[in-house]
Structure I
Amino acid sequence: MNSIPSWHGRFFEDFTVGDVYRHALGRTISQTDNSWFTLLTQNTAPVHVDHHYAAQTEYGRPLVNSTFTLALVTGQSVSDISQNVFANLGWDDVRLPHPLFEGDTVYSSSEVLTTRPSGTRPTVGIVTVRTTGFNQDGTPVITFTRTVMVYRTGMAPTIPTVTLTQP
């Protein structure tokens, strides 16, 4: 049996300014997703969980909690951007140009804006990306700039290797 190593993400040296990564996974937002996230974060805005209230708004239906949108699109980018993260340094310029609704599907991509070695930690570099989340029609629903410290090749903690045996 051949053992093929799985994808372990990019290291600092793998990032090139101008590269665009189209993140592999999309996600359809359910009413449960929106309700649970809203309740978990103690967001009391009725436009997220009260369908009667939301029906009276300009949109006529509940809006997806915007911090859920930020968390989801950040999560979609992890395998390409921050699988080998030392630390998240920040999210900047978060914009929500179009509403997201229950039942919409979100896809995303990230463009590498800058890279530089860390001035204080020789085992990492600093990468800044612009990430955009799109709905199923290709309309941007969120954009943000994210800066992360990413391990250099060979400097990340090791992931345990499990030897598989056939029964």
Structure II
Amino acid sequence: MQLSEGIRARRSVRKYKAGSVIPEEHIRAMLEAAMMAPSAVNSRPWEFYVVQTRATLEKLMQAHPACKMLETASLAIAVCARPDLQPGRGFWPQDCGAAIENILLQALDLGYGTCWCGCYPAQPRADEVQKVLGCTGIPVALVAVGVADESPAARGFYDPERVHFL
């Protein structure tokens, strides 16, 4: 798939084929793509938690009410910020967002559906997810990943009213 096609084909998938297993090499490819994202002064202020156990996915659904799609997703990738790796900069939300988008596009290229579920800055949602993960980083998002069991229509589109040439 060409990059331009992938960008336009990406969708937020909320229904997955339950029981599908994602091979470790595909998980690694998604994480490598995430870590290839740009970051301020190449600080790479992130860490990733791959959640595959049903029990922990259930806890994440309780912690994050908008993540009900984890019921059938194969896994979730939690993208957590590490502001301590970027002292005095504060660009970690953008850097983590770039990493998340790379996960979404790599997953699509591998044949999976995804859904980006934001955590930060919604409190106490981020705090609850942090407790489930047992991490000290700031949960920026959970990305549900699995074999899509739906084909949502495109929701994004080019809007010339939002473009200003100077």
Structure III
Amino acid sequence: MDNKVELLAVVNDRGEIIKNLPRSEIHGNPSLMHRVVHVLVFNSEEDLLLQKRSMNKDVAPGKWDTSVGGHVNADETLDEAVKREMEEELGITSCDLEFLYNYIHSNEYETELVYTYSCSHDGEINFQKDEIDEVRSWSMAEIKRNIGNGTLSDNFEHEIQTYLKQYPSG
């Protein structure tokens, strides 16, 4: 894949690939749904690791977001993408990933078909400093207190509400 042009697959609501387009054509056009992977990284205390997005990100700069989130490149499987994103964003190379669910997230900027995984990790975190300003663990009570106050990305708020519907005791 050409490193200068990030190609993403435009998909339907079943995840079937319609065509490949550059990210630059997909972002900013919510009619072009693309695949992303998210990972909810919990520790043994059942706190959830969140990342604070860099201020130079084009989506949700400076907001707290899902532990790991990234595009599935046009030439990747979901498994390849989730492992790549875990290593790129947090430096985690081994974690027992469990697929949880998928859903569609749409806003005025983009539409994503999100595939969410979880894992438990208590080891070292070496986060990607050019894309992430900070990482820290949050209790579920702290996350719930911050929903709707502008601290969390709209995508993460959708994610955590989806998670809590599936896992109410979470």
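Figure out for me which of the structures I, II, III the number 18.9, 61 belongs to, where Rg and Dmax of the Cα atoms in Å was derived from the coordinates.
The read-out comes from structure I.
Identify the structure, out of I, II, III, from whose coordinates distance in nm of label points 7 Å out along Cα→Cβ at positions 70 and 142 was calculated to give 2.5. Could the numbers behind the result be given before it?
Details: I: 0.8; II: 0.2; III: 2.5.
Derived from the structure labelled III.
If you line up I, II, III by distance in nm of label points 7 Å out along Cα→Cβ at positions 62 and 126, the top spot, with the largest value, goes to I.
No value in this document is a laboratory result; all are computed from the given coordinates. Remember, predicted model here, so these are calculated numbers, not experimental data. Cβ atoms are built from the backbone, for glycine too; each structure is taken alone.
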